[in-house]
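Each structure below appears as structure tokens.
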Structure P
């Protein structure tokens, strides 16, 4: 079964990782960043070795996001991020092919343990089963 495992973040979190603290997130040091990158790299290597990793990527900061919708006349309405009404957005993801929900939950627990500086916000790791082309769970 394939699963999408998602991590969340806010614009303030991305700025904190660049060294700018806010009321919502402390500034990350270079050591904090390197610890997180090493942890995620080891996780990705383990998932690749087990054959469970299909894809995984970190995403650019919300400020580089664009929304495209339609107005009442069907004309495109394009809005650049970040969005004041949105607290957190998708920050990164993995597509995993796991034997069970229990196994992907174990992996999500490991993702949740990624190192970060004290006081940084903690977000849940989201697991969603991926449907196959027929509309069934794959």
Structure Q
């Protein structure tokens, strides 16, 4: 097992989850990102592995949202979250002030689908029941 795999496994153990393989691959290669994404021109942040535990603890997200792991966001109030209440955890957004899961807005079924569709669609702000297909 590589050092990256060990670090990923430690963070997974902390949250009591197994990250989807495409997210594990992202963490082991790209690692993180923070930039405007054209042509959607929306800002996207995906946190580095070393930031995940601290960022999640700072907002008490596991207490407020059991099964949530925040992995990034829009650089402002919207958080990009894995919903581990489901066997195959989708990505959703939650506002930092959300009180419960009813505020979640589905973004994509996987990180791969999210990253492939994001340049065209940007964030789904809840205007539709589902984001456009990737």
Structure R
């Protein structure tokens, strides 16, 4: 077996032989490819089941119009309400029919404090209101 070198005659070759390294890496790659499916964990997903009888159609309920004016006053269907009464009113609307909730349409004045809107949204979330929309009144 002859060695070649780029330097003077008689000196050993200083380059590393990468062929064994490539062989080992290919073997490790094959091992990981074979064992990876074994190490996977199943995830339980509750998918909806097909039914032959669809649920009866329900008419949508009248939306709740909630308006916040520039001073922070809240109007529930054009009737002024304190912010502390909102949670009870929202709970009552959700409890009336939890599967067919009304749309909560929030109209906020541009000059109103954002903190009031944050409290309204927190009350809606805590009351488990599902349908919330933002509307912009035309000027």
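Every read-out reported here was derived from the displayed coordinates using simple, explicitly stated rules and does not represent laboratory data. If you're wondering where the values come from, they're calculated on a predicted model, not measured in any experiment. Cβ atoms are built from the backbone, for glycine too; each structure is taken alone.
Structure summary
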read-out	value
Given 17.1, 51 for Rg and Dmax of the Cα atoms in Å, calculated: source structure among P, Q, R	P
For distance in nm of label points 7 Å out along Cα→Cβ at positions 69 and 109 computed as 0.6, the structure of P, Q, R it came from	R
